[in-house]
Every structure is written in structure tokens, then in C-alpha cells.
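Several structures are given next for inspection.
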Structure P
Amino acid sequence: MKFPIWIRQSTFFSFLTIVATVAVSCQSGTDSYQNGIAKSKVGDWNGAIADFDNAIQTKPDSAEAFHERGWAKALRRDFDGALSDYNKAIAIKPDFAAAYTGRAIIKDIKQDLNGAMADYNSAIELNPGYWAAYYNRGLLQEEQGNLDGAISDLTKAISLRPDDSRGYVARGVLRARKGNLEPAIADFTISLKFAPNYFAAYYQRASVKEEKGDLAGALADCDKAIQLQPHSARAYNLRAWVQFLQKKFDLALKDANRAIQLDPEFPNGYGTKGWIRWGKGDLGGAREDLNKAIELAKPNASDAEMIEDQGLLYFMDGNYQKAIDSWQSAVAQYPSLKSDLQPWIEKAKEKQKSQKRSP
């Protein structure tokens, strides 16, 4: 699987899963507050913040106005300002579950993971039926490596909102990470029933189909994902890898080049291109691209994809034990890579035996 199975583009985007329904039940009632809500709905964050400023000036004890202004500030990436507003909302209204969830997400962004978990727990204690708290706590548990806890929270979120496609996709990703491929595909497929044009569902289902060896199905899902998001480097990279496995090297190389064009700092684009050029017999080009992938991925030195690329370089150099060690390390980190890498591990072992037999 020469691509990441990802669940969180960044914690910031999980903020969007806080459904801003607070305004519906809000008792604020000021025109400025309602204007702020209307501007938030169309993405006019600056205008919304100005209106919430006026609402707070008129009614300084409005927890809802602080909450909504915090939401707007976060979407402008003013995370310190957002945190301050959530603190004020909770001080005014200590049983405000949505404000705890919002503050948890900001704390997660700021890498206060323990603080974020405490706030999610508070939100759920205050409102045991709050979908967004379970969903986002599930994402946080995945970030902390607790896959079982994450799946449990996402399953609860799905039970609370069974027609929301995001819960199924997130759970499907984690099921795939644990090697439960059929349930993962089922989750992605259910998600598409509720959101037929959901890019992430097609992309993730393609990745799992590739892992299962259903290359035709994976390719079809890649095509749909690219149709939905024609500027997604990830989608082109995944389709390039599927076509590499199909030995359609020229088509694969075209897609890998497109992925790099869309995101020149995307390590996996270069890694995939390196494997393709190796398949075409261009060893010099393969080395160049694989080294570029490793260089770009160095800030995340434990990334399984980087280790996978390093393994191919060792293999090409005849360092078969190092190749085996690298690929086994990648599999240990992400068991879902086993189906792709085990054949290469076996090839390296065969090469190693032949090397030892040589005089």
C-alpha cells in the first residue's frame, strides 16, 4: 500500500464536525448575534466576529455568543483567541457541552492532548447524546494510538447519527488499520449511501480494495475520487500505485508526475514515482526519486512510507537484510502494509540466500 491511510488531514478540520446548532436554542436574541450566525453559515468569518463582538458588548453574559465567536476565530486560525472565548463561555455556563467540545478541539490543535481528552469527557458527561463529542474524541483517541477506544467512540457516534457519512469513513479507516478489511469496505459503502459524492469514502475504499488485491475496483474508486477532487495529489498518487501494480507503468508514471505537480512537497508522490521508475528499469531515476521522498519525509522519520522507500533502496543496493528489516519495521508500524510488503520481504530473503551461496 504505497500511500497513507489517513483519517485527519489536520485536527483543525475536525472542528467543522462541531455542528453549530447552538444558535437554534440560544436565548441571546440580539440582532447582532443572529447576523453573526448568518455570516458564519456563508463563511464570512470576519463579518461574523464583528457581529459577535457587538452581541457580546450588548450582552456580556452570553455564553453562546462567546462560543460562536470562538468557532469563527478558530476557522480563521486564531486559536489563542478561540481558546479565550471558549474559556469565557464555560465560565459563564459551566454545563455548556458544545463549548467543552470546541475547547477540546483547540487544545488538540495546540497539542494539549490530555486537556482535550478531559474536555471531551466533560462534554459527554454533560450531554451523553452529543454526537460531535464522541466523534472528535474518537479522532483524538486515534491520534493517541488507542484504536479500539477510537472505534468504540465512532461506533457510538454512528448510533447517535446513523445518517452522517463521516462517522462511517473514520471508523472504516481504523478498521482497515487493524486489518479488518471487509468491515472497512462496508463502512465506506454505507457512507456513500448517505453522501454519494464523498471524496474521502471513494479514496479510502480504493485504498482498501488495493490492499485486498481488487485492483480493478480500486482503480474505479480512484477515478471517481479524482473526478470529485481533480486537484488531489493523494488521489493521483493512489491511482499511480494501483496502475504500477497492474504493470501499467506509463500511465502510472503520468499520474505520479501529476501528483508531484499538484504538491511538489508530497513525499509519497516521489516515493511512488521511484517505485514506478524502478519497475521500468530506470534505476538511476528510481534512486533520485526515492531519496527525494526520504528527504521530504525526514521530519516524520518513523513514517512507514519512508521506511518502505528506504527498503527498496537497500534492495537495489543488494543490502537485503537491511531491506528486510526496513519492510518488517513498516509492517510492524502499519500491519495493513503486510499484503504489499510480504512478497518483497520474501524476494529479499531469496536474494539473500543466493548471495550467501555465491562463491
Structure Q
Amino acid sequence: MRFVRPGPGALLIGAPALCLLSCASSPGDTDTGPGQQEVRYLGYGDREGTSEQGDNYIQTNGGYQSFGDWKAARCFTGTEDDLEYFNSVDLALGRKLTFTKCGGRSAACVENLGTPGQSAIDGLHALNGQSSVAVCMDHSPSRPAGFEIQFFVFIDQFSANGLGFDRQGTKLSPFACTACHGGRFVAADAQSQPVNMVEGAQFLPLLAESLFFNDIVAAPEQETIRQMNEIVYDTATAPGIHDLLDASYPGKLPGDGVHTLGTSYTPDGTPASWVGEEAYYHGLIRKHCLTCHAAQPQMDFGSRAEVPDALVRQLVCDTGDMPNSLVGRNRINDDGDALRSAGCED
């Protein structure tokens, strides 16, 4: 596996898609689908939430706190292995990722850098700077079953209940998070007792083919990616995540590859259920869908037979609701082969 700095013009990911407070309109951005109806990015399936719910969520999950205190409680010491990369798939940001495992709890944080929606060159350059935004998750077996994974947002080193991901205004945590990481916010249980937690959320796999680095990725960086994906695998309850990682780290038995020191990542791995449909799987499903849908058990595209063609055509070609992020939508708009695979007319 070889990742190098892209040459000039090698990868341009549309126009700015995420900002801290507000975004101005930019050429190429669109808030409307092909039929000119408004699209609510990171909001499909009524994931908007309210400010009160966002505040209740923070208060239930440790309260308002400093980023330093949150990290200290999860054994972050500043000596962890980290990854610095540009993620070309979701928000087109420079990112610094660190993770820990401590006392049965797993945690991961990404610090976002640069101008959202930027080119890979600019995103990699931004890694030389400092971030004011961190988005974190942890998995704690001490929480009730199904609620082990929760989300935490920090701006200027302190808890925040939302971020502006595009020019549609602030989008609240945890609701915007569940758009990709799966799960649902539960305000109260069947007895009307407050819960204010997310049920069924997942860590997401690092798909190495979507990451750009400042230099060739040597064995230690590849091993760091595998270690993070091992945490993803071990905490996942969504079958789609296991299928995706088993294909990316082949082994004799499910889970063998990702749990074996030094196993190489295989970007063209295909799950057994997709053998014979490799072009469709890699050209549309893995490239544009699974970064979020692997965490959505109700529609994780486990095989070609499980892809609802009419619904895919409606959401991709007619309404423009999918992919449900501005950067993702811009990417598929520039991929004619993927649009044709989805059933869109030329």
C-alpha cells in the first residue's frame, strides 16, 4: 500500500462544506437536489434534534467539561500513536486522530484542521497548524447494553453541543453524528424516564484508500490504521462493519485479519456476498455508500440482492438526499460511472 502527497490539481473536493459558525455560499455548492427541492445534509431521517435535547445529552454524558479533563479520564497522555491525514470522503478536512484503550474503555478523537471542503493539498498543509475543534467518541462497557458508544464535541477546549457543517447552520450533537455513525437518540424509556443517550452508535472503519498523507505510509502507519480498525471491529454491533473490515483484512476466519499484527490493508477486498458484483460494489457501494451505511443495520447493503434499486435511484438521482453530506454529494456528482450504477440517466 503506497500513499503519497497528491500532485497539483490531483484531487479537488468541491467547495467549502463545513465551518465552525457559518458558511457563505460558494460556487458548486448546492442545497437542492436534482428536482430543486431542499436537501438537509446530515439530517435525513429526522435527525435534527433540539437545543434542549443537545444540552440534556451533554449533561447526561459527563456534563460540560474541558477537553483536557475528558482526555485524562480516558488515559490520553499525549504519547499515543496518532495519524495525520486528509479524509477525502466525508468532510474533506485535515485530521489528527488519536485513540486509547484503558480499563475496558476505548476512545478516539479527531481534531479538524483547515477550511472544510478544501482540496487535499490544502488539507495536508493545514496539518501544520493548530485545531480549535475536536470530535470524540468512546465505548464504555459500564453503560447499559446498546448505549456503550457516545459522542463528545469540543470547541476551544470546552464542551459544545453542535457544529456548523455547512451553510445550513449549526447541527447539533449527537444528531449530526448519528447520520454516519448510526444509532438513534433516545430521550426517554418506555416508562417516560429520561435517557438522553444514543443507542446503537458505531465507530467507523478507517478506509485507507480515502486517506491522503504527506508522505509514503510506512509499516508503522499501516499498523496504526490496523490497530484503530481492530477497535472498530471489537466494538461494532453492525454486521456491515464486520463485513467491510473482513474484506479489507482477509483472514482464514472472520476477524482473523484485522486482529493479526502486521496484516496489510486490502483496498480492493470484496465481501463473499458481493463476489461476482465487484464493479458495482467498488464503484458505487464501497466508494460512496458504506462509509456511513456500514453502520446502518437497517440498510447496510450486505449483498447485491439487498440493494433496493428503486429507493437508491430515488434518493441519489431524483431527490439528491444521498449521499447525505455536501462533500459526499459533490463527489458523486463528479462520478458519472457511479451515477449510472445508481440508475441515473445521462
Structure R
Amino acid sequence: MTTTHTAPTATTTTPTDTATAPAGAAETAQLTITHTHEAGTLIDGTARGDGTAEPLKASGWRWSRNIGAWFLPQTRDRLPNSFRITRTVKALRAAGFTVATDLDWEHRDIAEVEAVKAARQEDRVSALEAKADRKATAEDAAREAASRALGRLPEGGEPIKIGHHSEGRHRRAIDKAHTAMGRAVQAGEDTITARARADAAAYTTEARYNPVTVYNRIERLGADLRRNDRSVARLAKIAAMSPDTPGKADALAARETRLTAEGDECRDQIAYWEAVRAHKIDTGKATGHSRDTIAKGDRVKVRGTWHEVVRVNQKTVSVTTGYSWTDTTPYAEIQDHHRPTTDTPPAA
């Protein structure tokens, strides 16, 4: 559906990218921070106990047992986060390490990214549902254990006989019953939490493709693209007006690479989500109303309630509320539309 655009410099590689280590620092292996759109931001060259853990954790990195490497969270299926990577490089250099970067500024096809996200989410839902089932089984076992422990108590709620030879046994039975009941209650709470997480995860993909959510995403991406275009224009002015200084060309080139890659990705995302919205409109899963289809005096259904339109705006309509004020609602939230004729309008 979309094509992958390549920034002017697709891969920014700093072969050595070294800085003089602090005086007295021990010689260390070179570290390389890498980034690809598919894998996210990773770091190579670390080893257990080499002193990298502290600066990496301080910079927001986490260790993954699955891949056996440090990774920067929330960087998969995204372009490199220059700020976080630069902060990490500075922290590692301050700790005496030699750091290089290898950043790929290409982005994958958006349809492919979304398909992978959906598949990952399905795997997560399956794992959470399996966990919820295990918790439910553990709850049943805990409740059975609590029932057995309660059954060992004297019948009829017989009180403890102080000084009697049965006092110790009676107290131990009460303690065991209390502990078993606490475990059963905690197991029940764990089951509820696990089931709620599984249910929420199952709804994630559906919510991501909700018609109103898709419309809002397109609006946000449009704003991001306009902001990117303004930044590109400012960068061109800076390049033309500011005097040449050491490192200026490299700095401007790096910023241009980032802005170009972000703009290309944003355009592809807009194209993908506009196609998704168009498909939903064609199949009747979303409405495509605008100021061309709505007029003052019409009635619109918003969140299950009919309102009269009092003003038509560029992106919203103002509707009556039954009180002294009006509300505005985006066109994407209009569920149904009725234009008064000789027929009786729908009831509010």
C-alpha cells in the first residue's frame, strides 16, 4: 500500500566516534549503539560486570533475557531517538567507555509494521489468557486447601480450651486455616487481575482501528507533518544565513537526515491510515461527514443521542444540548445524520 522512502543518508555510521577517556580510566572494549526500524535501539559489546549497567540504566535502558542484550524501550518500529541515544553516548563516555553509533534512518512499510504489531498483540493475548487460566487453576486449588483446613477445626465453633492438651493443636489448626484462606483470597485477586489484563489486551488492536481513533491519528500525523515542514524550512534558512563554523556542516547534515526521515515516515503513515479510514467508510463502519454534508438545522446522532446542529465549522459541528450552552463534536464522531423534511425527525 505504501512504499518505503530512504533519507538522504540512510545509515549514519560513526566508525570510531571516540572521545578521550577520563584520565586513569581502564582500557575497555568498544561499544556500538545500533538502530534499525525493525529491531529498535540496541547496544553491542557489553559484558556482565563491565560497568555499563549503571550508566545504561540511568539513561533508560533495560536488559532483555530474550535477546541477551540491552535495549532502549519503545524504539522498535520507530526511527532513532537522537536525544536518548546522545544522552546514552555521553553517559558511557563519562564512565570511560569508547562508543560508536550505527543508525539506520530507513523505515519499513507501514502495512508490514501494523501486521507485525497485530501478530505480536495476538501472541500477547494468548500468553495472558494462558496465564489467567493458570491463575484460575491455582485459585481452585487454594480454595480447596482452605476448605480442608477449615474442615479440620472443631465442629460448631468450639472455643479454645485454655490449658487443655488440645490447646496447641487447636491454635495451630486456626492459624493454618487463616493462612489457607488468605492464600485463597489472594489467588482470587490474582485471577481477576490476570483476566482483566487478558481482556484489555484482546481489545487493543480493535481499539487501535476504531474509526474515531483512526481519524484522530490522521489529524495528529497531519499536524506532525506540518511541524516537520516548518522545521525543514527553518533549517534551510539557518544553513543560508549562519556563518560557517567548525562542525556546522556535519550538524546541519545530521539534522537534515533526521527531519527528512521523519517527514517520509509521517507521509507514509498518513497514506496508510487514510486508506484504512476510506475502507471503513466504504464498508459502512465509519461515517465520512464534513461541512459539505451537514447543514444548520440538521439532526446528528453523537454517542447514541440525537442533537440539532446550530453551526457548521471546519472540522466540527456545534449542537444543542438541551441546556443554555452548545457542544462541539468532530465530524468523525457523528454516527448518523438526518435532514428534516416533511417526515417526522428521529426522536431525541
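Taken together, the values in this text are just the output of simple stated rules run on the coordinates, not laboratory data. The structure presented is a predicted model; accordingly, all values stated were derived computationally and were not measured.
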When you work out mean projected area of the Cα convex hull in nm² for each of the structures P, Q, R, which one comes out largest? R
Determine which structure produced the value -24000 for helix-only ellipticity at 222 nm (-39500 (n - 2.57) for each DSSP H run of 4 or more, over all residues; to 500), calculated from the coordinates; the candidates are P, Q, R. P
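To test your reading of the models, identify which of P, Q, R gives 21 for relative contact order in percent (Cα under 8 Å, 6 or more apart) when calculated.
On the way: P: 10; Q: 21; R: 16.
The read-out was computed on structure Q.
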Of the structures P, Q, R, the one that 0.94 was derived from, the read-out being Rg/Rh (Cα atoms, Kirkwood Rh), for residues 71-126 alone: P
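Output the label of whichever structure in P, Q, R has the greatest value of Cα Rg over 2.2 N^0.38 Å, for residues 231-294 alone.
On the way: P: 0.95; Q: 1.07; R: 1.87.
If we compare Cα Rg over 2.2 N^0.38 Å, for residues 231-294 alone over P, Q, R, the biggest value is for R.
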